[in-house]
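The following blocks contain the structures, represented as structure tokens.
Nothing in this text is a laboratory measurement; each read-out follows from the coordinates by a stated rule. This is a predicted model, so every value here is computed, not measured.
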Structure I
Amino acid sequence: MQTLEEVKNNETKAALDYVNEVFEVVKLRNPNEFEFHQAVEEIFDSLVPVFSKHPKYMHQGILERIVEPERLITFRVPWTDDKGKVQINRGFRVQYNSAIGPYKGGIRFHPSVNASIIKFLGFEQIFKNSLTGQPIGGGKGGADFNPKGKSDGEIMRFTQSFMTELSKYIGPDTDIPAGDIGVGAREIGYMFGQYKRLRGAYEAGVLTGKGIGYGGSLGRTEATGYGTVYFVEEMLKDKGLSFKGSTVIVSGSGNVSIYAMEKAMQLGAKVIACSDSNGYVYDESGINLETVKRLKEVEGKRIYEYVLEHPFAQYVEGCSGIWSIPCDIALPCATQNEINDCSAKVLVANGVKAIGEGANMPSTLAAINVFLESDILFAPAKAANAGGVAVSSLEMAQNSARLAWSFEEVDAKLRSIMTNIYHNSVKAAKEYGYPDNLVVGANIAGFIRVADAMIVQGVV
């Protein structure tokens with residue numbers, strides 16, 4: 001007769017074999033989609049203890065089902081530039097999983113956008129949205145369009161063409177897009193106007209991130225950055241630490257970065273560096289946030305111009321070098337895979353205490369392993385980055401009820417959601433034998449809610 005330990009070992013081996021088998025199929029069916037493979041591998045690795053403890057998920061084929069999008073839409077986006085020349089881009093929308101609610105996820109306009117990136121973002125979105133506790137499924141979209149250097153007229157014509165096709169697949173109870181990299185208030189406004197014209201109806205809930213004057217929510221602009229800091233604040237507090245008196249580095253200088261800096265400063269931190277895609281600025285006395293806001297949000301300039309107004313600051317070409325600056329807390333808020341294992345080792349050697357991911361998958365798997373093996377507090381993106389979609393869901397609720405909440409009400413709800421995500425992740429990590437590992441905890445907590453919903457809804 002087998003001992004209890006032998007039974008447990010056999011269950012673990014069966015679960016590990018199952019996960020590895022499904023992952024090999026994913027790689028075969030999705031060749032050369034490296035970002036997607038990375039996102040899948042990171043989540044799959046965390047789920048072995050779940051399948052070991054609850055084999056029903058294996059018997060129901062949940063992993064095979066959840067990794068396959070319910071729908072992947074690719075379409076042509078023709079538009080005319082200011083010179084009258086016809087241009088063609090490619091648009092995408094992945095409607096990944098609707099087990100707990102309509103598809104929800106942003107739209108990204110960036111030349112790097114392809115099927116792999118859209119699928120990685122959409123797959124991550126399933127679990128991120130689940131963690132918020134809100135009734136929203138996972139989706140994502142975008143186009144390989146570069147808005148930099150384009151006139152307002154060109155952006156409007158492209159965005160209208162994009163929405164003309166996308167409008168066939170979205171709706172307030174079907175799929176609710178929002179903004180992402182390259183898609184801000186201007187682009188959302190153009191998309192909403194085109195959708196309204198095509199449908200002949202004012203469906204405020206079809207997009208989130210809208211302007212306050214036509215159904216948007218106060219606090220949405222700040223949500224992702226604030227949410228990241230609220231999550232990290234709770235993580236620090238659990239270990240007797242805080243932002244107060246800490247030095248902080250924030251990569252990027254867009255929406256997420258600016259408001260992560262703002263909230264960290266409000267909590268008593270000194271932010272000493274930020275960046276854009278060309279380089280980074282280091283200001284030992286503390287970044288002047290008003291200057292960054294004006295340069296990036298009002299004037300649309302590059303971050304190197306910061307040093308023209310603050311001559312004691314330094315500008316360095318190349319954005320990856322920002323991680324060589326010693327700090328207590330690092331908040332990567334720019335883009336995927338911006339921290340590799342080499343940068344992670346430098347951060348650890350320089351005494352970093354905590355990492356909070358404000359961007360989507362900003363650390364490589366190797367970098368994450370460096371942080372975890374070095375006992376660095378690590379807040380993974382799908383948990384720490386969930387503030388934006390959380391407030392998008394609150395915007396949907398306001399639209400459905402024809403209500404408008406105050407900034408203070410929205411901010412309080414956001415803080416509560418991020419605090420709950422943290423504690424649910426901690427609880428799941430401990431329950432499945434990985435105490436303090438928030439990567440595992442967040443993946444498991446997000447997965448179980450979706451998987452249970454999928455089981456009760458049958459094989460669909």
Structure II
Amino acid sequence: MSTNNLTRRHVLGLGVGALALAGCGGGGGPRQAATQTGAQATAAPTTYTGPAVTLAFWNGFTGGDGPVMKKLIEQFSGENPNIKINMNVYQWADYYTKVPGAVAAGQGPDLGIMHVDSVATNAARQVVLPLDDVAKALNLTEADFSPPVWQAGVYKGARYSIPLDVHPLGMFYNKTVLSKAGLDPEKPPTTGDEYMAALEELKKAGIQGHWASPFPFTGSQQFGSLLYQHGGQAFADDASVSRFAEEPGVTALTWLVELVNKGYSPKNVGQDTDFIALQQGKTAFNWNGIWSINTLREFKDLEWGVAALPQIGSQPAAWAGSHQFVVFKQRTADDNKLAAAKVFINWISNHSLEWAKAGQVPARKSIRESAEFQALKEQAAIGTQIDDLYFPPSVAGIGDAAAAMDQAVNAAILLRKSPKDALVEAAAKADKILEANRKKYGA
């Protein structure tokens with residue numbers, strides 16, 4: 001599911017970016033510009049001694065994360081006076097539309113941020129450059145991150161992005177509501193049995209404890225988490241076929257639908273009303289993204305907490321998105337800019353503790369395991385899931401196929417179709433999309 005940002009508005013915009021890429025270049029892998037980054041492969045990653053350069057840096061940080069990135073850039077500029085960073089910020093929908101056209105016209109930015117599930121599509125369209133030499137120059141390996149987020153930036157054997165953060169789903173809970181039902185507000189449930197027992201106690205107290213959302217944000221994210229917890233996966237590793245309609249998927253979606261059928265959730269939950277219900281004390285639990293931390297902090301009288309998702313299935317798993325650095329294709333290589341970009345990427349990565357305060361988990365292991373990050377209680381709680389996160393296959397156009405899965409989740413939770421029927425029908429659609437994408441982008 002292509003839902004890698006902080007608001008529903010941004011989530012809905014991601015599909016637009018994927019469609020826009022169809023008009024930019026042909027398919028294929030790392031044919032372009034391998035030499036554009038090669039010249040600076042041995043450059044020192046922490047310093048830039050070349051002539052003054054200006055880097056255009058585009059992203060979609062329009063929320064509370066924007067000022068944090070702006071502050072980091074100001075600090076970086078103070079320490080690196082010969083590198084000027086011009087940051088342009090767009091709504092993510094506009095960003096994914098503008099970038100391919102700008103690159104095709106030779107007016108693209110130098111570097112930017114992309115959600116990890118958009119990297120492969122942009123790599124296939126030759127919008128972004130391979131970055132294996134950048135990772136080598138910065139001495140970055142899988143050991144510096146976590147295997148899932150590091151591998152997610154590889155397309156057709158080449159690295160196209162450098163992780164900045166992960167933003168996982170977590171379980172937010174209203175302590176006041178739990179207390180009303182006689183539950184311990186300091187010991188949220190961690191297993192499937194504990195979770196169902198808590199929902200039953202809440203129901204006895206007249207409280208619907210988990211509002212099941214039929215929308216991608218966050219219903220599909222919850223479904224995906226449960227799918228992987230039950231040992232399933234959304235697609236084959238090579239995305240040759242969909243797999244979300246197999247038994248683990250049916251089990252996962254049935255669990256969500258039963259929340260409605262058994263009265264633990266109201267019917268027809270509107271977009272975002274599950275999260276609002278948590279804020280208003282109408283429900284106890286809400287599985288939502290880490291970005292919700294700063295929203296809930298605005299409610300001074302709200303007693304709340306957050307923990308890793310409860311393990312409903314046989315193994316821990318949670319949906320997550322990831323912001324990753326990319327470098328854009330240019331008509332003419334500029335070795336000085338590329339060297340400066342390496343310094344900037346490395347500097348921001350090493351200062352991502354401040355970025356974590358915007359509601360993220362740093363991708364960099366050394367930052368994530370620091371005492372300073374562990375002191376960020378809520379972020380650290382969600383960050384404990386780092387090795388249990390999953391990402392979609394790094395295949396061009398994967399978001400288009402995932403949209404079919406979203407439709408199945410919607411139909412089932414709204415009680416319009418049985419979980420199995422909804423998933424089987426959606427899988428057939430997804431498989432056709434996957435086949436079309438293989439022709440469109442190259443097998």
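Okay, here's what the table says:
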| quantity | calculated |
| --- | --- |
| Relative contact order in percent (Cα under 8 Å, 6 or more apart) from the coordinates reads 26; which among I, II | II |
| Computed 145 for volume of the Cα convex hull per residue in Å³ - originating structure among I, II | I |
| For -13000 (helix-only ellipticity at 222 nm (-39500 (n - 2.57) for each DSSP H run of 4 or more, over all residues; to 500), calculated) the corresponding structure among I, II | II |
